[in-house]
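Got some structures for you, see below.
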Structure I
Amino acid sequence: MPAHRHRLGAGGVDGSQAATFQNKVAVKTAKMLDWGMAVSHRTKPVVLVSGFWRSGTTWLQEMLADSIGAKTVFEPLAPANPRLIAMLKRIFPDSPDCREALIPGPRPDDNAFWRYLDDALIGKYSCHFMLSCRQKVSEALLDRIVVKDVRLQFNLEHIHARYGLPVIHLRRNPFAVAASLLAADWQWSFERVRLADLFSEPFAAPLLAELPGDVAEAIDRDALSRIAAYWAITERFIDETLGNKDWARVLSYERVRKAPQRELSNVCAWLGIDPIRMADADAPSASTHPASTRQAPGRQRRTLSEAQLAWVGEIVTQIYPAAFARHGAAWRAHAAP
């Protein structure tokens with residue numbers, strides 16, 4: 001595997017004091033340049049990459065940005081952003097895990113949520129975390145932006161209407177998503193998150209309430225159940241709302257991974273942007289960088305047991321039967337131990 005690339009958001013990959021200081025200077029400089037480019041109206045987001053956690057969205061964002069000569073804005077809805085945390089604390093004052101896991105429902109046009117995104121999507125007020133995918137300070141001077149977030153699934157239509165932004169939603173095998181999330185050594189976990197809390201908002205409540213009572217209770221019992229259910233609910237919503245929208249594409253991670261250059265060329269053609277180079281599909285993304293996820297070597301390759309596979313399949317079948325009928329056998333075969 002290629003060596004990890006240094007990133008502005010890594011805080012000094014070698015851990016030395018000098019590297020950390022240099023990184024802090026680089027991040028501060030990049031933030032200032034981002035601000036200058038944004039306030040002078042020289043930057044524009046050209047595409048939003050959406051998808052559930054651990055679905056390859058960071059990998060796709062980095063490849064796409066590299067191919068078209070764009071800079072990245074990484075997960076503006078992550079609570080790591082100081083401007084966002086105050087809003088999230090009003091929703092979940094005592095649960096950092098819920099703040100991390102929340103996929104917000106649609107907000108009114110005059111809501112602070114949108115005023116925040118007005119700035120975030122053009123690189124204004126970039127925080128350290130949002131620069132996680134950048135490798136060079138000079139990237140801040142690029143005028144195209146590829147945005148990526150795993151928490152915008154319920155707002156994609158509004159995103160397009162407000163910003164005219166095309167959307168690529170990347171969908172990965174739910175068995176692989178669940179295995180990868182269970183392996184991730186993050187500071188937050190679905191072990192400490194209740195779906196009932198995440199779906200307590202007026203918009204989201206019916207998504208959970210429409211399930212039979214025994215099913216709703218069963219899918220909120222542990223991390224694996226919550227991950228499978230959350231994936232199924234959000235992916236079903238994507239199919240119901242994006243449908244045949246000409247401004248949106250739903251891509252299979254497995255298909256893109258199998259032929260990345262072909263799929264990337266197709267995406268660029270759809271966006272109407274000529275690629276300037278062929279991106280390296282084998283380069284490790286920021287989400288597989290030890291400084292980003294703190295994963296031990298090999299943990300991301302974890303597989304589920306037969307009982308866990310069966311349980312994930314049962315949950316997805318209950319919530320998103322159409323998709324499981326089409327793809328379930330291939331998903332399970334791909335994920336089998």
Structure II
Amino acid sequence: MNVASPAFTPIPGCTATPDASLRERNTFRVAARARLLVEVTDAATLPELFAQLRARHGADVLVLGGGSNVLLTRDWPGAVVTPALRGISIVSETGGTALVRCAAGENWNDFVHWSLAQGFKGLENLALIPGSVGAAPIQNIGAYGTEVREFIAGVEAFDRALGTAVRLDNAACAFGYRDSLFKREPARYVVTAVDFALPRERSLRIEYAGVREELAAMGITAPDASAVAAAVVRLRRRKLPDPTLVGNAGSFFKNPVVDAARAAALRDSHPGLPAWAAVDGQVKLSAAWLIESCNFKGLRDGHAGVSSQHALVLVNHGNATGAELLALGQRVVAAVEQRFGVRLEPEPVIV
């Protein structure tokens with residue numbers, strides 16, 4: 001049912017709530033409010049919706065999906081738009097690869113397991129990542145040696161600048177490490193659906209970060225994609241705090257990427273520093289190791305803290321504000337930079 005308010009004229013396919021709490025709409029569980037919250041169940045309404053919001057709220061329109069990759073540091077003075085779009089379909093299949101379209105509002109983990117049930121491979125290493133499908137290309141989510149960009153054929157979106165629907169192919173999305181065109185232009189695009197190219201046959205990736213060892217602990221010697229997903233789920237549940245129990249947004253910092261000479265110098269000074277080859281001859285360093293070496297793992301400052309399970313994760317122990325969590329994150333950045341000369345960057349969007 002559409003709810004009218006002085007700031008919104010009802011539109012079919014949209015549900016509006018004035019003065020809405022956002023606490024249950026961000027996995028940090030920080031208390032924040034929006035002047036207006038609009039849930040969209042029909043992408044065709046977006047041109048009319050944004051025309052109205054532009055006239056009444058100007059630039060104060062924030063698009064918020066599952067809230068699993070955002071830190072809200074204040075109340076939002078305008079409108080928050082949430083794409084609540086649903087639907088998954090196999091558009092076509094040729095040569096053992098299917099084009100699968102998934103609406104932006106679908107739960108990411110549910111979609112991963114749907115793909116496995118359909119006999120597709122590729123997304124198993126990305127199991128249990130929180131958030132919506134629409135957020136996956138924005139962040140270019142990745143885990144255990146896999147990034148979602150490897151399987152994205154295209155992204156359907158509403159272009160707020162043009163006022164029309166557009167489709168961007170993989171190259172146009174300009175994916176990078178935990179990055180994309182959508183993340184670099186946050187006020188322009190509203191992702192409405194993602195097209196995935198999913199193969200039926202593909203080599204499994206089980207060499208990264210303990211996946212093979214987890215499979216062995218499960219007694220599995222000849223794993224399939226579903227077994228890899230189960231191993232990844234076990235790893236994530238053991239290593240990362242559950243956001244339904246302790247507010248968090250997963251990894252708060254990116255692993256820093258430095259040139260080979262800088263990496264070699266750091267490893268000479270700190271032999272235990274984990275590092276991996278990255279693109280263009282660069283080297284990716286372990287942000288968790290750097291943070292833990294500065295004695296932040298498990299630290300608590302009021303209700304804000306660094307997880308005792310994983311040093312990359314900031315946590316809300318109950319009533320931390322977004323500003324308090326951000327301040328703690330800035331303390332971590334400053335300490336790591338002072339000791340190692342490496343500046344960490346946050347993964348979540350800071351609002």
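No lab work stands behind these numbers, since they all come straight from the coordinates. Since the model is a prediction, treat every value here as computed from it, not as a measurement. Cβ atoms are built from the backbone, for glycine too; each structure is taken alone.
Things to note:
- Distance in nm of label points 7 Å out along Cα→Cβ at positions 152 and 264 derived as 2.1 - corresponding label from I, II: I
- Test item: FRET efficiency 1/(1 + (r/R0)^6) of positions 40 and 272 (r between Cβ atoms, R0 = 25 Å, to 0.05) calculated as 0.00, pick one of I, II: II
- Which of I, II yields 2.6 [distance in nm of label points 7 Å out along Cα→Cβ at positions 192 and 216, calculated]: I
- Structures I, II, by volume of the Cα convex hull per residue in Å³, for residues 56-103 alone: label with the highest value: II
- Source structure of the calculated read-out (relative contact order in percent (Cα under 8 Å, 6 or more apart), 27) within I, II: I.
- Source structure (of I, II) for helix-only ellipticity at 222 nm (-39500 (n - 2.57) for each DSSP H run of 4 or more, over all residues; to 500), computed value -7500: II
- Between structures I, II, the greatest calculated value of Kirkwood radius over Cα pairs in Å is seen in II.
- Value 20.8, calculated as mean count of other Cβ atoms within 10 Å over residues 24-31, assigned to which of I, II: II
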